[in-house]
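Once you scroll down, you'll see the structures, which are given as structure tokens.
Just so it is clear, none of the values below were taken in a lab; they were calculated from the coordinates. For clarity, every value in this text was computed on a predicted model and none was experimentally measured. Cβ atoms are built from the backbone, for glycine too; each structure is taken alone.
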Structure 1
Amino acid sequence: MIIRRFVNFFANKQTWVQLVEKIIFHKWKIIIILPIMITLIIVLINFWVFYSVNNRVFLSIDKVPENNVALVLGTSRYVAGGRVNLHFKARMEAAAQLYKKGKVKHLLVSGDNSVKEYDEPSDMKEVLMQLEIPENAITLDYAGFRTLDSVVRAKEVFGQDKLTIVTDEFHSHRAVFLAKYSGIEAVGFCSKKVPFRYSPNTYIREYFARVKALVDLFIGKQPKFLGSKVEIKIEN
């Protein structure tokens, strides 16, 4: 009896048509609704990340609070064609400005040195010294592969639970957000803005990076490397 009903169901042409129509209808609902839901989630997360720390991000050096240490987030020194990366240049100038104005006493420069030929921290140190920052006021973190790595290592490896984070304005909110939920009292000092047309992909990618940051915090993502403790000696 059950088998006969099963055969009759699929032998009925009208039933087949109704089934296909239902599948197509539900498929189109998913195609329309899913992108809307994903976009809404991305917007809400970006709103949360931005506004939850916006009062801790500063554009003016006169308004940024004083701290002993600034965490300077790295990026590549050069871009395609051997041109100087304007994001790198602006971050180093902002870090030097903080130090010279007495807003910080020491610079922790954190970047990628995953291969011998690519060394962001050493490039940062070289440029900062050209900007007349004394060598003994700079500490290098060679394992800052991602923003999360740099922030968490600043606390777990270098013993800093209070920081000024130096990076681009579009990046500052994510960095300070990660610090906040990693148990670090941080403020952000923004480097000079680089025009959107210079690196549109970088600006656009940040919207998705904020979502990834929240996911990383939720799952308890840890830096690729931690390692032994390193003491930062503050020169008065």
Structure 2
Amino acid sequence: MHIALDPAALSPEACHKLTIGTVVPRPIAWTSSVDEEGLVNLAPFSYFMACHSYVPALALSIGSRAGRPKDSRANIAASGEFVVNIVTRALLPAMNITAADFPPDVSEPDVAGVALLPSVKVRPPRVADSPIQIECRVMHALDLGAAPRVSTLFVAQILMWHIREDLLDSSYKVDQAGIQAVARMGGPFYAVAQDPFALQIPDWRQLLPQHPLAEHPPLTESRP
């Protein structure tokens, strides 16, 4: 038996709990941005996903706190640039510090002792100890919700990857287990992507050999 829940009949707080508790695990974008004066902001967000491969792009949604845009959201809206830094278990203590609601004039990397590196194509810096750093520029921005709980969904083009050399082979395949990437669960809980397994997608023609289209070659390109 399932419990049916209509968001229209629930409070915003209940909808939030259900969203973060059912859409799991979520990758974490430890996001660096800069304000107009060059102050570096660093904060983690888990409403984050890849959204295109061949024009490499990702999506990142950042909300409000106490009725005002979070610093990262304000910075990215103004500059159109940010860097996603992938979080590992070793980086969790520093990442957790940067999740605190610091005043806008505080630079989280300074408080958390996070070493930074200059980026190549964008102004915000990279987290030096992150195994994967992704430089991004915003292509589209969409505001979601109503005050005081407005979020902005940023769709951004990937301009540059920086991948730790032991994680990448000559065919551009990434050692995903080696990343030890941390994901967000509901509430204060996290998970580590450390036990990946492989499944091969079947050819539907082998499952339905009598289908009239089964004798035709596939129309979609194969993926390695």
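If distance in nm of label points 7 Å out along Cα→Cβ at positions 176 and 200 computes to 1.7, which of 1, 2 did it come from? This figure was derived from 2.
Upon calculation of mean projected area of the Cα convex hull in nm², for residues 112-207 alone from the atomic coordinates, which of the structures 1, 2 produces 11.5? Write out the running numbers ahead of the final one.
Numbers: 1: 7.1; 2: 11.5.
Label of the source structure: 2.
Using helix-only ellipticity at 222 nm (-39500 (n - 2.57) for each DSSP H run of 4 or more, over all residues; to 500) as the calculated read-out, with -17000 as its value, let me know the right label among 1, 2.
On the way: 1: -17000; 2: -4500.
So the calculation was done on 1.
Look at mean projected area of the Cα convex hull in nm² for each of 1, 2: the largest one is in 1.
Taking mean count of other Cβ atoms within 10 Å over residues 104-111 as the criterion, the highest value among 1, 2 goes to 1.
When FRET efficiency 1/(1 + (r/R0)^6) of positions 32 and 96 (r between Cβ atoms, R0 = 35 Å, to 0.05) is calculated for each of structures 1, 2, structure 2 comes out greatest. A value of 2.0 for distance in nm of label points 7 Å out along Cα→Cβ at positions 56 and 120, calculated from one of 1, 2, originates in structure 1. Can you tell which of 1, 2 yields 0.8 when distance in nm of label points 7 Å out along Cα→Cβ at positions 128 and 144 is derived from it? The structure behind it is 1.
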